[in-house]
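See the structures that follow.
Each reported figure results from applying straightforward, stated rules to the coordinates on display, with no laboratory input. Only a predicted model underlies this, so the values are computations on that prediction, with no experimental measurement involved. Cβ atoms are built from the backbone, for glycine too; each structure is taken alone.
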Structure 1
Amino acid sequence: MEIGNSLPEIGLLLYPGVRTAAVYGMVDLFDAANDIARRRAGDADIGIRVSQWKIAAGGGIECVADSHASRPHKPVAIVALPGLGDLPSHAVSAPFAAWLRQRHDEGAILCSVCAGAFLLAETGLLGGRLVTTHWSFAQALSRRFPDILIDTDKMIVDDGDIITAGGIMAWTDLGLTLVERVLGPEVMLETARFLLVDPPGREQRYYSSFVPNLRHGDEAVLKVQRWLQEQEEGEADMRPVSLAAMADRAGLEERTFLRRFHKATGLKPTEYFQHVRVSKARSLLETTNRNVDQIAWSVGYEDPAAFRKVFAKLMGLSPRDYRRRFAAGPAIGAAA
C-alpha cells in the first residue's frame with residue numbers, strides 16, 4: 001500500500017505482560033511517520049491508524065484505544081509486541097489465537113516482536129515457516145512449537161503475511177518495516193532519520209550470545225560441552241581441540257560421537273567449537289587492547305586469516321568492525 005487518501009489500520013495486542021513502553025514507542029513511531037507523510041503529501045487524511053486490543057471482561061477481544069474510533073475496523077496488520085517477565089504461556093496466548101487467525105483470513109499481516117512470537121505460534125500459522133525471536137528464547141519456542149523454523153541471526157524475518165522481529169528493541173525495526181509497507185520507503189527513511197534509529201537491515205547475531213543446548217540428557221556429550229566451556233572461561237589461551245580429542249573425552253568412537261553430538265546440540269563438533277572460540281574472541285575484542293592476530297592465537301587459531309573468516313561468518317561483522325561497535329571504551333575501540 002502506498003500513500004493515498006486512506007488510513008490503514010495497525011492493531012497492537014495488549015496481552016497480559018506486554019511491555020507498555022514498546023506499545024507507547026510504536027504509537028509514537030507511527031505518529032512521527034504520519035506527520036512526515038502528511039507534510040510530504042499535503043494531505044491531513046493520510047497516515048497510519050493505530051488501534052489497541054485486549055481480552056474483554058466477558059471474553060472475546062475488544063478494541064480499547066483507537067486513533068480514529070469513528071471508522072469501522074479492518075486492520076492491515078496486527079502486532080504482538082514484547083512481553084515483560086515470564087514468556088507468554090498457553091493460557092495467555094490461547095485466547096488470542098482464534099481472533100488472530102480470523103484477522104489473518106481477512107488479509108491482515110500478523111507480526112511479532114521478541115516474546116510476541118509465542119502468541120503468533122499459538123495460532124498454528126507458523127508451522128513450517130521461518131521466524132525469529134529473541135535469541136535467548138529460541139530453545140523455549142522450539143520446544144513448545146517444534147514445527148517452527150527459527151533463525152535468531154535475523155532481526156526481521158518478512159514472510160509476506162507473517163513478519164517476526166527479534167530482540168526487545170526490535171519493535172523499532174518492525175515499526176519502520178510496516179511504515180515502509182503502508183507509507184512508502186521515503187517516509188520510512190525520513191522517520192528513521194528523525195528518530196535517530198537505524199533503518200531495517202540490522203542483524204540480531206551482532207548482539208546475541210552463543211547459548212548451547214545443555215538439556216538434551218546425553219551425559220557423554222555434556223561432558224565434552226563442559227570441557228569446552230571450561231576452556232572458554234579460563235584465563236589461559238585456548239588450545240586447538242581435535243575431533244579425536246573430543247571423542248576421547250566423551251569415551252566414544254568418533255563416528256558414534258559425531259552422530260550423538262549432532263543429535264544433542266544441532267551442530268557438528270567442529271561447528272560447536274567454532275562458536276565457543278568466537279564467543280571468547282568477542283569478549284577479548286570488547287575488553288582488551290590485543291590486536292586481532294593476537295586474539296586469533298589466543299582462541300586457538302594458528303592462521304589469523306582463517307579466524308577472521310570464521311568470525312565474519314558467525315557474527316556478520318569482521319573482528320575490527322565488531323570491536324568498533326562493541327568495545328568497552330575509546331582506547332580499546334581504537335586498537336586494530
Structure 2
Amino acid sequence: METIEVSAGKKTYPVHIGYGVSRSLAGILEKRFPNLTSIMIITDETVGKLYLEELKQILDKPSVYTKVVPAGEKAKTFAVYHDCLSFALEKKLDRKSVVLAFGGGAVGDLAGFVASTFMRGIPFIQIPTTILAHDSAVGGKVAINHPLGKNMIGSFYQPEAVIYDLNFLRSLPQGEVRSGFSEVIKHALISDRDFYHSLHHSIRNLEEISPEDLASHLSSGIKVKRDIVGQDEKESGVRAYLNFGHTLGHAIEAEAGYGSITHGEAVAIGMVFALRLSIQVHSLPFDIKGFENWLEELGYSTRLPAGLTPDRLLERMKQDKKSLGQKVRFVLLKDIGQPVIQQLDDNLLLDSLKTF
C-alpha cells in the first residue's frame with residue numbers, strides 16, 4: 001500500500017492506494033470517527049452487484065444503510081440527488097454519520113455533493129472503483145449535472161480519506177479502462193515530459209498493462225493532481241489546468257447526450273483538439289500525428305462523433321465553467337508540462353472545429 005497525503009485549503013487527508021487496501025477501511029473509520037453513529041453507502045447498480053456484500057463484510061458494523069443509484073451520468077441528476085437526501089433523512093443520519101462513495105466518478109460526485117449539503121455537511125470517504133476516479137476522487141470537486149451543462153451544480157468539499165483498492169479495477173470493461181486512462185494521459189501532458197514519454201513508449205495495449213505499471217501510473221497521476229490542488233483548492237488559478245481537454249470534451253458529452261460517449265473518450269478527443277490549437281496558437285513542438293496514431297492504437301477515436309455541429313459545440317463551450325462573459329477560455333500547452341489558459345476568438349474556434 002502507498003499513502004499519498006493531499007492538502008487542500010485547510011484540510012489534509014490520505015489517499016491509500018494499492019491492491020487490497022479496502023481491508024483497512026474498518027480500522028480507518030474507528031480511528032477517524034470514534035463517535036460514529038451510522039454509515040450511508042452510495043453505490044451504483046453495477047458496483048453494487050459486484051462488490052457491495054464484500055464492502056459490508058469489511059465494515060462489519062450495525063447501522064449501515066445502502067442507497068443504490070443508476071450507473072454513470074444518470075446518477076448525477078436532481079431527482080437522484082433528492083432521493084439520496086430523502087433516504088438519509090429516513091434513516092435518521094446525523095452529523096456523526098459518514099457517507100461512503102463506493103463507485104466511479106459519477107457516484108463520487110453525487111455522494112460527495114449529498115454529504116456536502118446534508119445538515120450543511122457531514123464527512124464522506126471516497127472508495128473509487130474505476131481508473132477514471134483516480135482523478136475525480138481526489139481534490140474535493142463534487143457536483144451533479146444540469147441539462148444545460150455538466151457539473152454546474154456543486155461545491156468544493158474534501159473527503160476525509162480516499163481508499164483506492166485496485167482490486168476493484170479488475171472487473172472494468174475495456175471502455176471504462178479507456179475512459180480512465182485518458183485522464184492519466186492528461187496528467188502527463190500538463191505536468192511532465194518524462195511521464196508522458198514513459199506512457200507513450202511503454203503502453204501499447206490497454207488490455208495488457210501489468211498490475212505494477214497500472215499502480216505506478218495511477219499513483220503518478222494522483223500526485224500531479226495533489227500538487228495542483230495543493231496550490232489552488234477552488235480553481236481560482238492553476239487548478240483550471242486540470243481541465244485540459246475538457247472544454248470540448250464536456251461539450252461533446254452534453255451535445256451527444258450524457259452516457260452516449262464515456263467521459264474519458266470525449267476528453268481524449270478534446271485533448272487532440274486542444275493540442276492542435278496549441279500548435280496553431282503557441283507553436284507547440286509536438287508530434288500530433290504520432291499522438292493521434294497512439295490513441296487510435298489504444299482504441300480511442302480522435303474525431304468528433306457524427307452529428308455534432310461546430311455551432312452547437314461552440315455554444316456548449318461557452319457554458320464551460322472557465323468561460324467568462326461568453327468568451328471561451330481554453331487550457332492549451334506551450335510545451336509538455338507548460339499549460340496556459342487562453343481566451344480564444346469565436347471565429348478561430350469555429351474554423352478550427354470545421355477543420356477538425
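Ranked by mean count of other Cβ atoms within 10 Å over residues 9-16, which of 1, 2 sits at the highest value? All intermediate terms of the calculation are to be shown ahead of the outcome.
Numbers: 1: 22.4; 2: 15.2.
Biggest value here belongs to 1.
For which of the structures 1, 2 does the calculation of mean count of other Cβ atoms within 10 Å over residues 41-48 return 16.1? Show your work: numbers first, answer last.
Working: 1: 16.1; 2: 22.2.
Going through each structure in turn, the value belongs to 1.
Match the computed value 22.1 of Kirkwood radius over Cα pairs in Å to one of the structures 1, 2, and report its label. Don't skip to the answer; put the middle values down first.
Values: 1: 22.1; 2: 20.6.
Label of the originating structure: 1.
Identify the structure, out of 1, 2, from whose coordinates mean count of other Cβ atoms within 10 Å over residues 233-240 was calculated to give 10.5.
Structure of origin is 1.
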